[in-house]
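What follows is a group of structures, each given as structure tokens.
Values quoted throughout were computed directly from the atomic coordinates according to the rules given, and no laboratory measurement underlies them. Quick caveat, the model's predicted, so the values are computed rather than measured. Cβ atoms are built from the backbone, for glycine too; each structure is taken alone.
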Structure I
Amino acid sequence: MKTQVGIVGAGPSGLLLARMLQLRGIESIIIEGRSRAYIEARIRAGVMEHWVAALIDEVGLGERMRREGLVHDGLEISFAGQRRRIDLKGLTGKSIMVYGQQEFVKDFVAARLDDGLPIHFEAGDVSIHDVDGDSPKIRFTDKDGAPQRIECDFIGGCDGFHGICRPSIPAAKLTTFEKVYPFAWLGILAEAAPSSDELIYSNHDNGFALHSMRSPELTRLYLQVSPDEDINDWPDDRIWQELQTRLTQDGGWRLNEGPVQQKSITPMRSFVCETMRHGCLFLAGDSAHIVPPTGAKGMNLAAADVRVLAGALTDFYKSDSAAGLDHYADKCLGRIWKAERFSWWMTQMLHLSPEADGFDRRIQLAELDYITSSEAGAKSLAENYVGLPFD
């Protein structure tokens, strides 16, 4: 097989890159290690920055998102027995869109297959070769076990934090940074109508909690737990009791409860690989960076990488200019580090660290009070949350 851009990974970054290239007349082939059913059921992020929702409209796949997604003009922060609202739209003129990542994936997969364009699901033994030369290759076995090879001009490494693309770069050439947090999120997806029209971030003496949603019928909820917590120690009744305690601290309402569809514990880390290009290999999305989910930046950063990379590849093929490719990492990293800063800040402001003392706790509460009572403080949070502008 031959193509212009070989894409490893059919998550949001790989699918969006392929779609943007398709609309610009640039060929691509996607390979994905999981089945179509798996990636379309995988529950991940759900908050889209204002510009990301607009980009999905721009590439022609926003109809279902606009029909079924939930537009939010604000969010609430609960602490010290009270809830205060951050008016995102009033402070920035922009809103956010809540639309599950799995729904995004369904839309983009269906559109690509309807257009007769290739996605090779259940690819095994994936490896990349000759990225230092002019003809890189992707080798894999298809779902029937037959060996396959893709010859291409460039490779988009969109296969996530645990994928094969980043480890394919020689260790001596990698520049990485990582911070591991002393807590994790226990997340559930519940068959219950959301209890609020907007997200609620809660700082409680028992730890952090978050009320989010995926649809008018499904609620997504999180609790701060220890990273070594055993999920078997958290039966549904215990989860609901702790969620009620942490999220209803103002006493004015209670959470809607319902059957739990999914339950998992996710450790939290910040990670950046500044080596986003190696020869003809370009990393995008979670293969290059991870943010703690508190700031809702993961999928949005992936889209930002792809926007830059698609533009650079378009310049190369349409204008014979490699300048965009040469500066790809530099252009992405400024935004990445700002998102890392915001996500780190939200995380340390809202979670209880096991190493914190009484002084630290009072500083945290003072910061929450300032952010939610000062227009300047609230606007700083709001402009980061809805998405910083591009150049």
Structure II
Amino acid sequence: MKKIIILKYGELTLKKSNKNTFLKALKKNIDNSLENIEHEIIYDFGRMFILAKEELINKIIIKLKNIFGIYEIIIGYLDENKDIEQIKINILNLLKDKEFNTFKVLTKRSDKTYPILSMDINKIIATNILKEMNQVKVDIHHPELEVNIEIRKNEVLYYGDRIKGLGGYPVGTLGKGLLMLSGGIDSPVAGFMSIKRGIKIEAIYFESPPHTSEQAKNKVIKLAQKLAKYNGNVKLYVVNFTEIQETLLKNVDHDYLITLMRRMMYRISAIIASRHNDLVLINGESVGQVASQTLSSMRAINEVVKMPVIRPLACFDKLEIINIARNIDTYETSILPYEDCCTIFVPKHPIINPNRSKCTSLEEKIPWQDLIYQAVKNVKVINITEENNNDYLDIL
């Protein structure tokens, strides 16, 4: 028997006229992920089959677990011998190392010329399993093991083992977004949740040397690498925020410092996003979590940009966010003790209901347009993949 991989799409099956667009994107993403592994992808009755040498199957499955758009990964076996006696032998060989107490057999006869009906095949195979394997029972409603047999035109397909995929939409099918990536717990999770909905992310990071360290930036690069596992790659825009932050610190009311700082970040992010065809801004804000994330603060900060802002974690609590961070392997990196520029100058009593008119009047005290121009002019970009060493590039 030849071992193969079968992919099921889940949510993608609900698509109608544009379904093929999503499937082509999924195939492209799989091919990109498996570019160094010899394989072949074919479509078959609403599923995708991956053919490869048997010794490569496990390596391929590891890659597939990180690809959005796949609902289920199924291990299958093909055999050209369609004789019912051979089917009985093959099933027993596939089950011999498995531990289970209850099972059911489910046969699909896509070759309608096959002389035995599907229900009769179920009975024949189930009877043989009961005969040859002690202490197992048939349970058609809640079996521990489902034995699937598909009688095809030129072969029989067997499958049972299923691995849960990530689901969601293939990356890039819904366009690009710019993630405001800090070194904290929330923003990488927001990035992950956005990728799951088919958004190809780029990221922007605000550094403030010498107030923030090189280790803080390296932490963000590491987080971007974690996201690259799902995104394919991440283009990280690094903004020097020192002059803006120091100017605000010297010239505005300290209780408004975080609000005004965030307004500047939004403006810069929107400019970068517009220049690189990112359709939305994405951040890890969760309602009420900190002073800048009250509804009135969000409104005061958000009003400086016309671009849509997505907050995937807006209604998540911290424990929910931490659980996801652990699952996607960003948590341990996020809690490394290197401060980013959002935490170094936090006032004792930040305003939680900022007056929007006062925000504007405070900004008039500083040449913020010139400061933003200089920050955008000197942005650096790091192209990040899951494995590379990353090179700095000017984007002027």
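Just checking, which of I, II has the largest value of distance in nm of label points 7 Å out along Cα→Cβ at positions 94 and 182?
II
When mean count of other Cβ atoms within 10 Å over residues 150-157 is computed for each of I, II, which one produces 17.0? Write down the numbers at each step before the final one.
On the way: I: 23.4; II: 17.0.
It traces back to II.
The value 4.0 for distance in nm of label points 7 Å out along Cα→Cβ at positions 6 and 350 was derived from one model only; which of I, II is it?
Traced to structure I.
Quick check on the output: 63, 48, 32 is Cα extents along the principal axes in Å, for residues 134-365 alone, derived from one of I, II. Which one produced it?
Answer for the origin of the read-out: I.
If FRET efficiency 1/(1 + (r/R0)^6) of positions 174 and 198 (r between Cβ atoms, R0 = 35 Å, to 0.05) is computed to be 0.30, which of I, II is the source? Could the numbers behind the result be given before it?
Details: I: 0.30; II: 1.00.
Corresponding structure: I.
Who wins on FRET efficiency 1/(1 + (r/R0)^6) of positions 38 and 126 (r between Cβ atoms, R0 = 25 Å, to 0.05) among I, II, i.e. which is largest?
Across I, II, FRET efficiency 1/(1 + (r/R0)^6) of positions 38 and 126 (r between Cβ atoms, R0 = 25 Å, to 0.05) peaks for I.
Using relative contact order in percent (Cα under 8 Å, 6 or more apart) for the comparison, can you identify which of I, II gives the largest number? It would help to have the intermediate numbers written out before the result.
On the way: I: 20; II: 17.
When relative contact order in percent (Cα under 8 Å, 6 or more apart) is calculated for I, II, structure I comes out on top.
For volume of the Cα convex hull per residue in Å³, which of I, II scores largest?
Top value of volume of the Cα convex hull per residue in Å³, among I, II, belongs to structure II.
Suppose you compute distance in nm of label points 7 Å out along Cα→Cβ at positions 78 and 302 for every structure in I, II: which one lands on 2.9?
Of the structures listed, the value fits I.
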